[in-house]
Structure formats: C-alpha cells, structure tokens
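In the part that follows, the structures are each spelled out as structure tokens.
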Structure I
Amino acid sequence: MSRSESTKEKTTDGAGALPPVLELRGIHQKYYDPKKGKDFVVFDDFNLAVEDYPNIGQFIVIMGKSGCGKSTLLRYWTGLQKPTSGEVFVGGQPLTENQSIPMVFQQYSSLEWFTVLENVALPLTLKGIAKKEAHARAMEMIKVVGLEGHQNKFAKIPQLSGGQLQRVAIARSLVANPNMLLLDEPYGALDGFTRSKMQFFLLDLFQKSELASLNPTVVLVTHDPREAVLLGNDIYIMDADPGRIIKHIKPDLPDQRDKSIRKSARFTEIVAYIEDVMEGTIQ
C-alpha cells in the first residue's frame with residue numbers, strides 16, 4: 001500500500017480519521033537571557049502534526065539552522081523537556097510518563113560496564129520485567145539491528161565500533177517502544193564512510209519485515225540534505241527567531257528505496273532544492 005492509498009483509506013470517513021501520531025499544539029518556549037536582561041523566545045505558537053499512516057509507518061525528517069529548536073521538539077516528545085506553555089500529544093493523547101519516547105543522541109549513550117544484551121534489555125528491566133523475559137526480547141531486537149554475536153561484548157570502544165554503538169542505542173529505543181524512534185543527529189560523530197553505511201542500515205531497518213507489522217514512526221533531526229532525502233517521507237525545514245516551519249516537502253520518490261536512488265535525477269533535484277531553501281535562496 002502506498003502513502004497516498006493509505007491517506008485515502010483513512011480519510012474516506014471523517015469520523016474514522018486517525019489522530020496525528022505525534023503532535024505539538026500552541027507551543028511557546030522562552031528562556032531568560034541574563035546578558036540581555038530579557039527573555040529569548042524559541043517558539044511562539046508553534047504547531048506540528050505528524051500524520052499517521054496505518055499499515056505503513058512514516059519516516060519524518062526535521063532540518064534547520066542551529067538554534068531553530070529542532071532538537072527541542074524531540075525533547076518534548078521524550079519528556080526530557082516541557083514547553084513554557086502548549087500541549088504535547090502522542091497517539092492523540094496528552095503526553096504522560098508512560099508514553100514518553102526514548103531517543104538516540106549523537107553522543108554514545110550506552111552503559112560501558114554493561115554488555116550489549118544488558119544495555120538493550122535495560123528499559124525492560126527498569127519496568128520490572130523478569131530478567132529472562134527481558135533478555136529474550138532484547139535478543140530479538142539485537143538480531144533485528146544486526147548485532148547477533150556481539151551481545152556479550154561490553155558496549156564500548158574498542159569492543160564495538162561507533163556505528164555498532166549507535167545500533168545498540170537504536171535497539172534499546174525500539175525494545176522500549178517499538179512503534180517510535182527519535183534520532184537526534186545520531187551519526188554526527190561518525191566518519192563519512194560509516195555515516196553512509198549507517199544511513200542505509202537505518203533505511204533497511206525501517207523497511208525490514210520484522211518491523212513492518214509495527215508501522216514505526218521514525219523522526220530524525222539532521223543537517224544533511226542527502227540523508228534527509230534518502231530517508232524521509234516527510235521533510236520539515238525550520239528557521240529561527242522564533243523557531244518555525246518554512247517548508248514541508250514530501251519527496252516524490254518510491255516508498256521502498258535502495259542505494260540506487262541516490263543516482264536518480266529526481267533525488268539530485270530534491271537535494272538541490274533543499275540546499276537552496278536552507279541557504280535562503282528560495283523562500
């Protein structure tokens with residue numbers, strides 16, 4: 001099923017329309033700047049609704065210049081930060097501690113004194129799930145992210161590479177909430193070759209049959225237009241002062257993508273368009 005078909009299916013009857021899978025409504029965020037002696041406004045009535053595509057899932061990309069607040073949006077949904085005012089929703093319901101979503105950061109976040117298996121199982125054991133069950137479920141996710149055989153290694157360099165450590169973080173997030181994955185520039189610390197490899201790992205992961213039944217929503221913050229077009233079904237470009245969305249792009253590329261997509265003329269055109277928007281040459 002394509003996204004256009006999914007949208008048609010769910011909107012045929014307005015009464016049965018699904019709520020946004022993620023939503024920010026009327027968000028205001030300000031901080032006091034002691035140097036200037038006044039408030040610094042990050043968001044002023046900011047709104048964003050991430051559409052739900054039943055039976056498919058979606059890959060959302062958020063881009064923008066530094067200081068526009070794109071990472072702050074992710075922190076709202078994780079529960080790590082609350083807006084000065086406004087409402088945060090997950091699955092149509094106000095965010096609660098039980099609904100908050102794990103996030104993968106640019107910095108490596110695994111516990112170095114735990115094994116890969118113990119790291120991935122941690123969200124489950126913290127919820128009181130028995131160790132045997134938690135480890136069994138964690139092992140299933142370790143297989144999904146391609147780390148089988150590494151589960152008993154300590155989650156640190158040099159036992160694991162940087163890319164493998166980010167796979168651990170992704171597995172840990174998915175085992176805690178398999179329907180949601182928030183990524184805040186997770187490959188920023190990796191070299192160019194490893195970053196490219198991890199982009200395709202993430203693309204393959206999103207398209208994996210093991211996750212297909214979960215219809216995952218993935219939200220990625222990145223500065224890289226090529227990464228955005230490769231992965232994104234919806235791309236939001238933000239500007240600052242205050243933070244706001246200036247472009248919403250739905251790349252007209254196949255839902256199922258592979259390495260060959262980067263060589264297509266349309267891929268190159270969309271990347272160039274995004275670069276122009278980011279540089280301010282297109283309004």
Structure II
Amino acid sequence: MVASIIDGKAIAAALRKSIAAEVAAMPVKPGLAVILVGDDPASHVYVNNKVKATEEVGMKSVERRLPETATAEQVAKVIDELNADTSVHGILLQLPLPKHINSDPLIQRIAPEKDVDGLTFINIGKLVAGDAAGMVPCTPQGSLRLIKSVRQDLSGLDAVVIGRSLLFGKPMAQLLLAENCTVTSAHSRTKNLAEVCRRADILVAAVGKTELVKADWVKPGAIVIDVGINRQDNGKLKGDVDYASVSQVASAITPVPGGVGPMTIACLLANTLKAAGARA
C-alpha cells in the first residue's frame with residue numbers, strides 16, 4: 001500500500017476561494033487585527049503571511065506592532081481598543097510574546113466573539129460542550145478538514161492524538177469526539193505508545209519530535225495527520241512522522257510542509273468570517 005497524499009495547499013486554496021466569494025457579497029467587510037510584540041523573526045514571517053492572506057480574500061487587515069520593550073499593560077490597552085472597534089471582527093495575539101510578558105491573561109482579555117484563535121476559556125468551554133457558536137482553534141479545525149477530505153463519516157473510528165496541549169491536542173481530541181470517534185489522548189507519559197498508536201484508524205501526531213512515529217506504529221490503512229514542524233540544521237522542515245516509511249503503510253498522509261500548515265491561516269480566515277457573520 002502507498003498512501004494517498006492529503007494536499008493541504010490545494011484544500012486550503014479551495015477554502016480561501018470560498019471565503020473570498022462570501023466576503024465579496026458582504027456589505028461590511030470582515031476585519032482581522034493582528035497584534036505583534038517584539039522582534040521574533042518567525043513571528044514576523046507568520047504575521048506578514050496572515051496579513052497577505054487576509055487582504056487576498058477581501059478582508060480588512062489591521063496590524064498593531066509593539067516594541068520588544070512593551071509592557072503587559074500596553075498590550076492590554078491595545079486589546080481593549082480592538083475589542084471596542086466595531087470594524088474589527090477578529091483579534092489575534094501573535095505568540096510567543098517577549099519573555100517578560102505572561103500571555104495567558106492577555107489571551108483571556110480578548111472578547112470571546114473576536115477570539116479567532118479559539119483560546120479564551122469561553123470558547124474552550126463551548127468546544128467541550130458541543131456549542132457550534134464558539135470559535136474552534138485553527139490548526140485542529142484545519143486538521144479535521146483534512147481528515148474529512150479523505151473520509152466524511154468518522155463515526156466509530158478509533159482516533160489517537162499524540163499531544164495534549166491546549167493549543168492543539170486537547171481541542172483536536174474534542175473535535176474527533178464530536179465526530180463520534182473513540183479518542184485516546186496520548187502523550188509523553190503514555191505507556192507502550194507505539195502499541196496505543198497501532199490501534200488508531202486516525203493517527204494525529206503533534207509532539208514536536210522529529211520523525212517520532214515510525215511505520216510499525218501505524219495500523220495498515222490508517223489516516224495519518226502530521227502536525228509537527230521541526231526545522232533541521234540544514235534548514236529543511238520535517239514532521240513528527242517518518243513520512244518515507246509511514247506512507248507505505250497508511251491509506252492517506254499529510255506531508256510536511258504542505259499539509260496542515262496551509263490550513264491554519266485558511267481556518268483563521270474562516271473564523272474571522274464566522275465572527276463577522278455573527279455580528280451582522
């Protein structure tokens with residue numbers, strides 16, 4: 001068996017095209033604000049990509065950049081201003097923040113209806129409760145879209161998510177539960193991790209360890225979603241899954257790069273559109 005490649009670039013492009021069509025028909029264009037604090041090079045690249053994608057679908061892009069020396073109080077003031085701005089429908093606080101700023105209370109300061117990252121306690125609670133009105137974190141949302149591009153009905157399937165972060169692992173598990181999967185949340189303390197993974201019809205790896213998942217960890221015919229982005233010394237990116245060997249066992253697999261990554265920004269735009277629709 002050779003796995004089919006789940007083309008995240010193509011699926012994300014189709015989603016962005018659909019969003020652009022909806023935005024074109026709206027009398028008030030959705031506005032997405034990104035707050036960038038400091039000089040982290042990767043964050044600058046991410047923000048520039050988000051701004052470009054926002055403008056390409058016809059949305060209004062707002063950037064608020066603060067210096068590395070900014071205080072938590074200064075960041076909070078910007079969040080308050082954007083919360084009050086009716087032309088802004090979505091607010092994204094780019095992480096990581098400089099080390100002297102605790103991001104947690106600032107994330108919770110974002111109005112839940114503008115929390116397009118889905119990280120406020122209100123939105124986390126709505127996800128757990130099955131309330132579709134909440135904002136779902138972008139990378140798990142994108143991962144589920146990729147899984148469903150292979151198979152629409154996931155009812156009764158065994159799913160294993162390696163990783164339990166609030167950013168990805170926990171919301172991913174909730175999304176799969178909502179699809180009627182039987183979900184195992186695996187992590188660094190899981191005993192016999194390879195054996196646990198071998199039970200999975202859907203295996204999602206999000207641990208940040210290069211090529212941790214080998215072919216003998218994977219059930220023949222499984223759908224494998226690789227969320228890892230690990231930069232090698234030579235500058236190349238590799239995932240958490242040993243793509244070369246696992247692609248000979250799985251039925252479908254995401255590449256790195258070009259799999260989950262493109263979906264994150266596309267789903268950020270989808271959340272902004274949803275936020276604007278809720279306010280219309």
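Listed values, structure above:
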| read-out | value |
| --- | --- |
| helix-only ellipticity at 222 nm (-39500 (n - 2.57) for each DSSP H run of 4 or more, over all residues; to 500) derived as -12500 - corresponding label from I, II | II |
| If FRET efficiency 1/(1 + (r/R0)^6) of positions 76 and 260 (r between Cβ atoms, R0 = 41 Å, to 0.05) is computed and equals 0.65, the structure in I, II | I |
| At a computed 129 (volume of the Cα convex hull per residue in Å³), which of I, II | II |
| Origin of the value 24, 18, 12, where semi-axes √(5λ) of the Cα gyration tensor in Å, for residues 140-243 alone was derived from one of I, II | I |
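None of the figures in this text is laboratory data; all of them are computed from the coordinates on show. The shown structure was predicted, so the numbers you read here are calculated from the model rather than taken from an experiment. Cβ atoms are built from the backbone, for glycine too; each structure is taken alone.
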